[in-house]
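What follows is calculated from the coordinates using simple rules that are stated; it is not laboratory data. The structure displayed is predicted, hence computed values, not measured ones. Cβ atoms are built from the backbone, for glycine too; each structure is taken alone.
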Structure 1
Amino acid sequence: MTLKSLRRSPRPWALALAAAGVLILVAAGTLSVQFYLWAAMPYRGHGSSSVIVEVPPGAGLRQTLAILQAHGIVRPFKLDALYLRMTGRGRGIKAGEFDFTRPMTPAEVFDKIINGDVYHHRITILEGMRSDEVFAMFERSGFGTREEFIEAFQDTAPVAGIDDAAVDLEGYLFPDTYSLPKGTPARAVVEMMVARFREVFRSEWGERAKAHGMTVREAVTLASLIERETAIAEENPIVSSVFHNRLREGMRLQCDPTVIYALAMRDQYDGNIRKADLMIDSPYNTYRYAGLTPGPIGNPGASALQAAVAPADTGYLYFVSMNTGRHHFSETLEEHNRAVWEYQKRPFRLKRLARSGGAKRGS
């Protein structure tokens, strides 16, 4: 080998350096591709259409990443925390429940959490529900305890100016669908419902109540009776007219839901009303005591509230269920008794005869 060829041969260290450079370039290129795929490509590693993830109070970046990765929201990556810190998403993490329904990039996921875009639970309160039933629904959904709700319920400050005679908030927890983030305190829930009542109850309804010689409390009380007597909104003004007519005539309202409320207040209601229950000694029992009950027996909706102050113009004094969801209305006791026979007693007797006849044929 000539001296010239030796001079042209690459040194071993140069070859090693070149090889190392190639490896670094390949590694950097691979890492860049992985980095791009992780940061730029939306990801959903869970099979469900929707996943709710809870970030606990005080959770830092690493803990939040671990939670998200465990639920298939963010793909695991060695430089995940570094990337998020570099893009300003390493701080400001909010606690709460977050709902993920579509593939998202890590930046989108953390923007959602940092912005506090928490999941809201939808809870629907039906018209006419008693407050204890309302609180049971919220408690089952994880919003406060029964004791916390009762404490807020007994504070009448939210109805100051509209019902200064209130001893609690029965009648003012407006039935609606409420959307609430987890952790909403019981008092905030109650105040929100009363605020909704104030929004719905029009000032003109208060004026109409006054024209009928009623306070707002009496109007709400009457509305709560109407609400529990019929599930058909178009019947509300007619049922209201019956109660208005009976009050004007000095007749007892004889409203079954008031008996149910009296029993429920004593934890004695089991889903049925017996003949003996109609004589329970309670000011809420309109079979024993004339006039309206001392306060609402539930929380009425807008239709019943309007009907209470705007009754239909009728001469009806009685009504009875037709077992179809509707009622038959009568002006006289004689007509009412015929309706009771037609829609209540006669069908019951026919069913009883059919059962006894079937038993004889099968014996």
Structure 2
Amino acid sequence: MAGGRGERFWPMSRQARPKHLLPIVGERPMVAQTIERLGQSVPPSQVFILTNHEHVAAVQAACPEVPSAQIVGEPMGRDTAAVGALAALLVRRKDPQGVLALLPADAAIHDNKGFQAVLEAAFAAAAGSESIVTIGVKPTHPATGYGYLRRGAALGESCGRPWYRVEKFVEKPDQATAERYLAEGVYLWNAGMFVMRADVMEAAFRAHAPAIAAGMDKISTALDGGVPLAQCLAEMYPALPKISLDYAVMEKVANVATFEAAFDWDDVGEWPALARHLPRDAAGNVTRGDVVLHEAKDSIVLGEPGHLVALLGMEDMVVVHTKDATLICPKHRAQDLKKLLLNVAAKPTGQIWL
């Protein structure tokens, strides 16, 4: 799933080049790192990338190993439920018995081998059951920016790894609730990674999101009649409800199971996350580009070659300079960046900056 806008990484992330097309963490674009992370568990020939139609060429350039016909452009964003339903349709048409993993394109995972081991266990569990399998992440702190799932009874083992029933999904909690979740020890972060048979996914949509299922039926019928996929999507995708996969399906179905991630995971949701993945100097600063610091501490400072960014006596700041925009904000306010962008868009030149 490579359709996000990455607004919390403005001004580096823009509508024309969002977060998943940038090397936010690592040397390659994040979508390319996601493909590489799969290894031979899912070779590139078996990968579909669902992205915005405006980004198809850029995704092809970032991921040349993926067949170009399998880089699919949405004519407009309809949130993750439509993406999940379309993914199931594409996989089922390729293989009626197919099992798919629905993965975000912009998460940071460094332990590729550990990720592959859990993914393969999830594939095996999903192939042999009617379950929609998610991969949950054991919380390391009482995060309020993630959704959670509550782990239930054990279902056995797959590839030597235990898996469990999911009792419920819960939305992003307040601080007190997040602290309780952490203390209880049975809640996992919802990382938005799902594995299931394509037919199981389609059945879930028919039961709980019939309007989306009906839209997929129309697309499938048109494809049977020889209409190109891009034309099908242009004509039929805009009529689909705009809703998340969690709201449309996952919070309603009873056949959800989970594996606990045995690897590191970070959704890298905002600028301060870089401090968890990039080298820091002795004062805790993360820098990239032409940067000079004096008595600066615990800050993230990114510049472009040929333009000097200097900080004097600053602490806990985010400073990001690009050729046409500069962001300066306290680290604890980085999560409010979307609010700032409403003001940016309102300026006469705002659309250029976005």
Structure 3
Amino acid sequence: MSYQKIIDENCEIGFEGAFWIQFVQELTNVAASQIFVLTDTNTKRDCLPLFDVKFPNNLTYKEICIPAGEEHKTLDTCIKVWQALSDAGADRKSLLINLGGGVVCDLGGFVATTYMRGIKWINIPTTLLSMVDASIGGKTGVDFHNLKNIIGIIRDPYLVGIEPAFLKTLSFRERRSGFAEMLKHALLTDKEHWSGLQNIDLENIESIKDYIYKSILVKHSIVSQDREENGLRKQLNFGHTIGHAIESYFLKNNKPVLHGEAVAAGMLIELKLSTDSLSFPLETFQSIEQFLLKTFGKISIKEDAIEEIINILAFDKKNEKGKINFVLLHAFGKPQIDFNLTNTRIEQAIRYYKKL
């Protein structure tokens, strides 16, 4: 596949070698007063050396490093980054480069868009999850009181660069986490896309690369029609209503699960709800269920966790007038947004998953 630039609203998304050429050109065009690179402790160790090789010799940057992990995606961490920028004399012409996964891209984008009412930033995602999801579409934000992405703003980065070589630094579990979002994109499009993903070898970067591009095209196609998530874009939340609640529950109880693992569980549960409420084909559901369980296993949910997970759903940012809004599927590529369900139906679906 020949990779081309995607123009995502005011943001360009570049791939591999072409991106790095573009990156150097854009650094010259921006003429930033100072350049800052935000990493976490993992990407500082594993990814910054590759970044340094690509960074122009005639320019310099200052590094800001935050602790790795979803538990640090908070306003407290933002304060530390804002303070670091302020201490270094960052002004409105400064540039922030987010080199990392979803936490770094989400938090860094939020920091940049709020510092001095907004400075330019570039996302260079280093995980599969952030390449196909967090780094594009303009969503920035942080968690608050263990509620996922409850504080944030939609604003585009200046540039996004996809470098698959960074995937070599990831564990299999981290790659698998990103794979969940790719599967979501397939369920929102067609069976052919889903079938293609069945043949991916997560250990082989080359087998993943084309589908990274396809996933970005799916998200771009949706986001470009509904920037502010007033309607169409809501479908990208499939698997995330339950998934975020599960993720928040385990984060609150200091037993964090990876985002993709929670989304895989969320997709399975929401597909069960789709089968029961929208007549999603049972045979298709059973096939998808087997694949998700084979690929991701099952998150162990204790009996006393079910009520708390349902309570967390009440704080989902997609809710309106106290009603929990789900995205369910009639079939591949046929989502139903803003679908309301009783707590009893939700509990039944979680119990179904629990007993698998």
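Can you spot which of 1, 2, 3 the value 35, 26, 19 was calculated from, given it is semi-axes √(5λ) of the Cα gyration tensor in Å? Working through the options, I get structure 2. Here P(r) over Cα pairs in 5 Å bins from 0, in percent, for residues 220-315 alone was derived from just one of the structures 1, 2, 3, and that gives 3, 16, 25, 25, 18, 11, 3, 0; the source is 1.
For which of the structures 1, 2, 3 does the calculation of distance in nm of label points 7 Å out along Cα→Cβ at positions 172 and 332 return 4.6? Working through the options, I get structure 1.
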